[in-house]
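The structures come next, written out as structure tokens.
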Structure 1
Amino acid sequence: MSRWTFITNHGAVLALVAQHGQITAREIATELGITERSVHRVISDLESEGYIQRSREGRLNRYEVNHDLPLRRHERLDVVVGDLLRVLMPNVEREKVLY
């Protein structure tokens, strides 16, 4: 049986970061069932492309998502990250998602 998902690790990490703001790589890895190394690589990708900003608060990182950037698919450049997050997290109050 093939093992694939509709949402990539990048999309899943982005959704968790948007929902929690302050979440560790270990917590993300546990939630998604991937390695911490994979989480760090995804976070670096998202940060280098401007989809998230990372800042230090004591010993923890705080993440903010840029909701105005388009998705990274040429055929879907009309859809921005904020639109995707609203679909992925419909039950999360808008105020709880970091903008």
Structure 2
Amino acid sequence: MALEFKVLLLPRAYKDLEDICNYIEWHLDAAQAAATLYDEFEKGIASLSVFPERGAERKTGRFANQGYRQLFVKNFNIIYRVDIFKRQVIIYTIRYRLSNF
């Protein structure tokens, strides 16, 4: 059995997650959609503990060609790095995929 990686969300990533779900719940008046999306984020993030390199290397935009990876969840990118030596996945930000970043 492979050893799992610890997954850490930086404060910015927590804020992004909270802002995205709050926007959907309150501004779009779609509480169930926000809860479903939150569950999808949780599943995607948890999967990184077992498959830390499953996301593609970031090749365009901000964070490109600097060792960052991206995992797509619905219309969002989870931007992260893998630290093999510490067996950690560090999530930096979560962004709407169609935005210019």
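Where a number appears in this text, it was derived from the coordinates with a stated rule and is not lab data. The model shown is predicted, which means the values in this text are computed figures rather than measured ones.
Quick notes on this structure:
- Largest in relative contact order in percent (Cα under 8 Å, 6 or more apart) among the labelled structures 1, 2 is structure 2.
- helix-only ellipticity at 222 nm (-39500 (n - 2.57) for each DSSP H run of 4 or more, over all residues; to 500) from the coordinates reads -12500; which among 1, 2: 1
- Here the criterion is Rg/Rh (Cα atoms, Kirkwood Rh), and among 1, 2 the highest value is seen for 2.
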